[in-house]
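Engineer: The structures considered in this document are given below.
Each reported figure results from applying straightforward, stated rules to the coordinates on display, with no laboratory input. The shown structure was predicted, so the numbers you read here are calculated from the model rather than taken from an experiment. Cβ atoms are built from the backbone, for glycine too; each structure is taken alone.
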Structure P
Amino acid sequence: MAISPVNVSRISNNLRSNTVLSSLRRNQLEVFRAQTRVATGRSYLSPSEDPVRAARALNLTQTLAGQIQFVENLRHGDDTLAAADQSLTELNSLLIEANEIASQNVSNLTSAAERAAVADIITGIRNQLQIVGNREFNGRFLFAGQQTTERPFIDALGGVAYVGDTRDLFTRTSPDLEAVLNVTGSALFNALSPPAATDVDLSPAVTADTRLDALRGATAQGIRDGVLVLNEIGGAGAISVDLTGVDTVGDVVTRINDAATASGSTLTASITDAGLSIQPGSGALTISDASTGVIASDLGILAVQPTTDLIVGLALEAKITPLTSVAALSGSLTDIDVASGIILTNGANSATIDISDAETVQDVLNRINNSELYVWAKISDDGSSIEVLNRVSGTSLSIGENGGTTAFDLGIRTLSTATPLDQLNFGQGVIRAEGLDDFRITASDGKAIDLNIDAIKTLGELIDLINQTATTDGVSVTASLATVGNGIRLTDQSAGTGSLTVTALNLSQAALDLGLTTPTVSKTDEIVSKDTNPIRTDGVIDALFDLERALRSDNTQDITIAADRLNPFVQDVTRAHGVIGAQSQALSAKRNQMIDAAAATEIFLSEVQDLDYASAITKMQAASTQLQAGLQTSGLLLSVSLLDFLR
């Protein structure tokens, strides 16, 4: 900075002093700024010095911070997948060993003692699988879903229960992308059973209190916000109804009716069991959406052609939610029997579930889930039913009645009239003597009926066949479902001196497969079969339990069945191994890309805010020289002489 000469003639001493001091301050400030820039390495000290560069630097800094976090996310995800990959390698080796043992012990040359000894090895393999399932990485359980702080596999009810959840873990790999970084134990080990659910549709009726977010909508897309336009031709004209933010079906009806009244129209909206209906007023009516909206279609009341007839909307299909009242469930199209209760039997453990005071679906789910039987009751994904799953590998779950129809009404009875015979015995079905009678039912008075069930497809058809044949042949035997527990119930009213019996015919296995020759109740006048349609996990741990039991019982047929169950799991684990490997490779590649992107951002940021030291030091030296010159000049200018007094 150049030093301006100070004209000190004819000016006061105070003004001269202030001018000199002001110049010194400016020089000192410039030196301070130059020194600070050199010390900090920044080309500007505050955003106000260069707002454009400061704004760009701020954006680049935020971008760089995000990229660094994404790199860390990708590193963590890659490490997690690597740990899971190592666990799958161990799992694959264990399954191959179990398969080899099963194959070696199918032969009739293996003794019972040898098989019993091998069963202990299978127990060890199963325990090792459980250890793999509970593997940790960085203090988190790898296969517990999102519930990573709790052990997912525990010993329960004589089996192994999966108590983790079914949700995936995600890590954000870029501002708009996420990647899955885990495999849940429920998926890897197939540790949850299929649901116990029948074809009973529990979808509740639509009422004024039904929330719009609990509706699938007429287009199965839910109910989206929008403005409804009702055009009464020759009457009130176009009536706009803003349905943005509406909560319930009743609110929709109220807004339509209020808008119609305000416009002088007599049209009315009302609620049916399935949805909405609109009664036109004094003129023909069309119903459409404003602009590009879709709410008229979602509500099922779109009417393009003018009409004076009642517009009956399409079904809105209400979904079950946790807050849905039990009384609102459609169930068997009658009131749900809440008084009787449900009997759950998982393995050797049973519990009676009382829902007599349950008000909502969540209350029912809580009662079942709190039964300490390691079952999982939930609302189905489509919101139309209740599902109950077995969490325990090594046990079978049966759901029956407690003297009423509660389980059937809720659609969770494991053995019902709609159950296909081919579904019984874990999908093995019922083996019949084709073209011949399969079994005989003999009443206590000696009268009997022979039954050919070749054409029978469901349990209900079987019960009808027994009752019709008994009536035709004059045998006092009736068939029904058990009223307590589950199974087929045969009752004898003949009051004979013998006993009610079921006998296989023509080498048919039908009576055995139906559980009638191994009943849970066997009296002279009553037989109740076991539940031949319980639910179990179709996973590797359950298959190992089967193999272990088959080896201990020296049953070659069951060993073969268990071995057949194990075979697919080796392929499943290999497939999961490949998926995890591909995910890990993708994360690793993405991480390298993000590292490169962060390096480029750092370069751009340096160009924007970092200091050019050569230029800055030159400027600092110049500012220092100017300050020294200013100090020397100031000393001369501020010195007082005789002339100062004379002037």
Structure Q
Amino acid sequence: MPRCAPGSPPHAPRATRRGLAPALCTAALAAAAIACAGPGTANAATAATAGGRLAISPAPGTPDASPKTQISILGIAPRRIASVRVTGATTGAHRGRLRAYSGRRGASFMPAAPFAAGERVDLRIRFHGRAAVRSSFTIARPGATLPLLNIDVRDQSKLEHFVTAPALAAPRITVHRSAPGLRGSIFLTPLPSPVVHPNSNNAITIHPVGPGGPMIVDGRGNLVWFKQLTPPDVAANLRVQTYRGHKVLTWWQGGVTPSAFGLGEGVIADRSYRTIKTVRAGNGYPMDIHELSLTPDGDALFTIYSPVMVHLPGTPEGKLSPLLDAIVQEVDIATGLVVWEWHGLGHIPLDESYATPANSSSYDVFHFNAIQALPGGRVLISARDTCAIYEVDRAGGRILWKLGGKASTFKLGPGARFWFQHDAQMLPDGHISMFDDEAGPPQVAPSSRGLVLALDRHRRTAKVVRSYQRPQDTSAQSEGSTQTLPNGNVFLGFGAEPFFTELTPGGRTLFDASLPDGDGSYRTYRFPWRARPATRPVVVAQRTGPSAVTVHASWNGATDVARWQVLAGRGAGSLKPVAAKRRHGFETRIDVRSAARVVAVRALSASGRVLGTSRPRPAGASQ
């Protein structure tokens, strides 16, 4: 990867060299036009001193930074940033302003104008009390903009139907096996399963079951909560994470392109399902579907896919070809600023990929699908199309080791080889877990599996610790997840296949369920979850006789409702309890002997506490 040598002169336009002062951003966090010169410069990739480790992005030598890129400076107090000089080979010196991250752990220089496609940008940052840093990167030549898949088709026979929520179209869950004593709700994001056609340049077709959205079900397969999205939007990566010391729900939502990457944003919601933060990618990119992970520092890590035009080895000089770069971006949730960015292009050799222009319609070289922040300023990245997992040093952007693929740092022991993996995670004991698809195409094994590997970092070897499979051979052509639960059990989601399974550490199946055929869930998790929606319960009362009313009650997202109490009377001001029934699934039917004209319901906890009350409804009228 090319880097600027320490002390190398900036490539400034002629007007700047003749004396027009370049724009600088001072430690007072304002743009200024001052002269920038002085001894003591260091390469950005090695700018580590006793004062802390700097991580500056775009990383040195990045070949395809966004024209709208920020200059991210992580690892130093903003007051110690003396000046930032940014000079484009075509666009000249760039004015801008410096904005601090939350926690005063750095800042981003925000250029006032975008850079030009294909130009080289030279960067020099001066600090108080440490050596200056020089760097350079190149601006991308954007590729084609891809359309979104329209999946607004429903197979009503595979969807739930509720009297209290007639517009809700959640997929029906089938539980095949469930052992007693299992705890926690199941978190899914129904997606139409993509079918990859290897004989047609890996083109993808979609056969949707119903609309997408974040979805929670209980251990019996009963719907707990579904936030139905309007096509073409779908959701992915619904899970429980921690934000500012509180348990929250997070998910990605947006549209998906025919090349299987997303254009959307992240959502953080509280225990009432109210959105408390919307997370958007910076530097002019949309957020991709494959990852949304929160860090203890209050940041979000996620993937971005960027279509660019590049010169490929072996092609005529000057010829540009399409390539789909994969990017890791870290954003400060509080400010929306880009904290760190890392590109596959320029770091991972193209010949280490199993994708080629001939077998990949968008030349999806890397296909990042999992990111995890590690202690010590390291980041774990999984790349599906290189069949490899990477540990990356955030400060320098250097790959510390590779696991799997064509250039593995570790020698893989018997059974440790994996193919087209997803959801790679480093466990607290240092082991690496993943969902090993074993199917690309091509399919290289009868079944996908959850896999845990132990790494010997001294001998550079990797061996199998555990391997988990469904009793029936199940090959996931794409997607999937492997979650290690606190009790040692493992929860597998089979991605593009409809199945999700819980197994003991020894591999015995405790739970097995599925979405309808044709549906899948990019990842599937099990978490403990308690929530009380900000909405009210819903009641529908239909008169079935002069003194008979059938009541249906539901409360989308409520987890603590044990019983429903029916209130009835001649008017809204005269309602009294007339019946009660134990909650049964998402929607509970209660047959009441009453001639009342108006009905409402109360949601009661196991101790009898009132959790919520519906609006009164006339008997015989729906919601």
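Engineer: Out of P, Q, which structure matches 0.05 when FRET efficiency 1/(1 + (r/R0)^6) of positions 86 and 350 (r between Cβ atoms, R0 = 25 Å, to 0.05) is calculated?
Structural biologist: Numbers: P: 0.05; Q: 0.30.
The structure behind it is P.
Engineer: Moving to a separate point now. Comparing Cα Rg over 2.2 N^0.38 Å, for residues 102-357 alone across P, Q, which is largest?
Structural biologist: P
Engineer: Computing relative contact order in percent (Cα under 8 Å, 6 or more apart) for each of P, Q, which one ends up highest?
Structural biologist: Numbers: P: 18; Q: 11.
For this comparison of relative contact order in percent (Cα under 8 Å, 6 or more apart), the top structure is P.
Engineer: In addition: Match the computed value 17.2 of mean count of other Cβ atoms within 10 Å over residues 118-125 to one of the structures P, Q, and report its label.
Structural biologist: For mean count of other Cβ atoms within 10 Å over residues 118-125, the value 17.2 is produced by structure P.
Engineer: Suppose you compute FRET efficiency 1/(1 + (r/R0)^6) of positions 366 and 478 (r between Cβ atoms, R0 = 30 Å, to 0.05) for every structure in P, Q: which one lands on 1.00?
Structural biologist: Derived from the structure labelled Q.
Engineer: State the single structure among P, Q that was used to calculate mean projected area of the Cα convex hull in nm², giving 31.4.
Structural biologist: Working: P: 52.7; Q: 31.4.
Traced to structure Q.
Engineer: Figure out for me which of the structures P, Q the number 4.0 belongs to, where distance in nm of label points 7 Å out along Cα→Cβ at positions 318 and 470 was derived from the coordinates.
Structural biologist: Structure P accounts for this read-out.
Engineer: So helix-only ellipticity at 222 nm (-39500 (n - 2.57) for each DSSP H run of 4 or more, over all residues; to 500), computed for just one structure, reads -13500; which one of P, Q is that?
Structural biologist: Attributed to the structure labelled P.
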